[in-house]
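What follows is a set of structures for review.
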Structure I
Amino acid sequence: MRRSEFERAVADEFGARGSSLIADLALPQFGGRTAAEALSSGEAPRDVWVALCEETDVPLQRRYGAGRLEPRRH
């Protein structure tokens, strides 16, 4: 997931409150840093997206975000 895909996924899932969540919500998966702080320190946008989804209880079927239509096959 690219940063632009992350931003699109956040906007699609959270709407107008997305920017507040990115800036204000502490993510335990990143030591209490916010999504913005985690991204700024070099964390992968995909990992930050998953952490944000987990912390806000986004259903699994919507965690792939707008940037990716389906999960990556391994």
Structure II
Amino acid sequence: MAVLLSNIKIGEKAIILDVNIEEIPLKLLEMGCLPGNQIELLQIAPLGDPLYFNINDSHVAIRKETASEITIRLENQI
């Protein structure tokens, strides 16, 4: 089942299924935020935005608004 990246919980790992190329900054794509890559939510800022992720051993902070443009599949789901 596909969900939005903005909806995962701390510690959950997922595989990126799709990104909205028009809404995602090029820098995130260059850092590995691409379909097929694994992503894990490490932390959430105290006010809930931004979200701090590990993408292919790169640590990246992504705004919740941007994370809602990324579709993922949780790893424990087939």
Structure III
Amino acid sequence: MRRSEFLRAVEDEFGGRATSLTQDLVLGALGRTASDALDAGVAPREIWLALCDEVDVPAERRYGVGRMEPRRS
């Protein structure tokens, strides 16, 4: 997962709460916010999964999110 995919996944899952969750919520598994973790070089996939655990996102909405749809010819 790339940083852009992480940001897209957070926006898709949380909508208007995305910014607040990434900047204000300290993730127990990481000991810092998602934004701070990104800045520190933590893998976006690790941050995404920690955020999902923290706010109880169901497993079926955790994997493969954030990817852009393939272009159609």
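Since every read-out is calculated from the coordinates, none of them should be taken as a lab result. Remember, it's a predicted structure, so these values are computed and weren't measured experimentally.
Which of I, II, III yields 32, 25, 22 for Cα extents along the principal axes in Å, as computed?
II
I, II, III: which one has relative contact order in percent (Cα under 8 Å, 6 or more apart), as calculated, at 38?
Here the read-out was taken from III.
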